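So, here's a batch of structures to check.
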Structure 1
Amino acid sequence: MKVSELKKHPVLDISSATTVGQIDDVVVDPVKSQILGFTLRKAAGKETWLSWAQLKSFGADAATIETTDVLSTGPGEAAPRTLLRGKVIGGRVLTDQGLGLGMLADVEFDPESGAVTALVLDRGQVLGGDSLRGIGTYATMVVHPGDP
């Protein structure tokens, strides 16, 4: 599944069979190449953070949670970079050796585990999710192609 497909993806509370919000953005842990969670829009109340660990399931049509009690006000980390609003997608990609590879067009992930499986560049190049090393304001850093 692609991160670009998640904008407005509904999140459903299965205990009340209601929509609690829509995915607005995605936060990734670059060290683990794993989705940490999502910020939600159109969510009732102040709780707009949904941790990946709190998901019941993630499907093509909706994400589900057991109850709205799993939502919180934030990831509890120091200003994580969001992929969409933080302009990581659409931003430059550099190798750890300083070589520009182009712009990040999309991020693919496994909907079962939240693992980042691929980084898709604007020039058509696809890097494995395990090549991700860092996400910053200047660039997304990846392992230099050909390095172990």
Structure 2
Amino acid sequence: MTLLRILETVHGHLGILAAVALLHPAILLRNGRALTRGMWWSVVLTTAVTVLAFGTGIALYDDYRAVVRRELFAADPTAGLLFETKEHIVWAVLVLTLGAGAAALLAPKPDRHMRKAAAIVYAVAAAICLVAAGLGTYVAAVRSFPS
């Protein structure tokens, strides 16, 4: 297995982990209570996993364009377009996650509404991330880095 294939696999697993992890702060913050130590860790670690999943995708991108993209479009143009769609929606996941994390961590103690809003944004990011992970899994099944 090549290093690129291993990194691609790690990226995929981190994407699935991010989709699941994004639900945790959404659940913890839904009542708008002030952050406890456990809530703080949930927000920080969820954000870190999401940024790491995004970062591994960015690290793979140039090699993906050079090695896989042309063959993917030749094999299945729909899968190629789905990959392009995934590329764009993961930016939304990243921005929503960073925004929700900032809102949760920086909200003043009496401001329950900001933490409730952060919970909603985390839930939306989780749903979008799940779609992106599904698209990525489908695309990888069609064409991937050579073994």
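Taken together, the values in this text are just the output of simple stated rules run on the coordinates, not laboratory data. The structure displayed is predicted, hence computed values, not measured ones. Cβ atoms are built from the backbone, for glycine too; each structure is taken alone.
With mean count of other Cβ atoms within 10 Å over residues 39-46 as the yardstick, tell me which of 1, 2 scores highest.
Evaluating mean count of other Cβ atoms within 10 Å over residues 39-46 on every structure, the highest lands on 2.
Figure out for me which of the structures 1, 2 the number 0 belongs to, where helix-only ellipticity at 222 nm (-39500 (n - 2.57) for each DSSP H run of 4 or more, over all residues; to 500) was derived from the coordinates.
1
Quick check: 17.3, 52 is what I get for Rg and Dmax of the Cα atoms in Å, for residues 23-94 alone, calculated from one of 1, 2. Which structure matches?
2
Using distance in nm of label points 7 Å out along Cα→Cβ at positions 71 and 111 as the calculated read-out, with 5.0 as its value, let me know the right label among 1, 2.
2
Looking at structures 1, 2, which one was relative contact order in percent (Cα under 8 Å, 6 or more apart) calculated from, given that it came out as 21?
1
From 1, 2, which structure was semi-axes √(5λ) of the Cα gyration tensor in Å = 34, 14, 10 calculated on?
That value comes from structure 2.
If we compute mean count of other Cβ atoms within 10 Å over residues 31-38 for structures 1, 2, which one ends up with the highest value?
Top value of mean count of other Cβ atoms within 10 Å over residues 31-38, among 1, 2, belongs to structure 1.
Determine which structure produced the value 42, 21, 8 for Cα extents along the principal axes in Å, for residues 55-102 alone, calculated from the coordinates; the candidates are 1, 2.
Working through the options, I get structure 2.
Here mean count of other Cβ atoms within 10 Å over residues 47-54 was calculated and came to 17.9; which of the structures 1, 2 was it taken from?
It traces back to 1.
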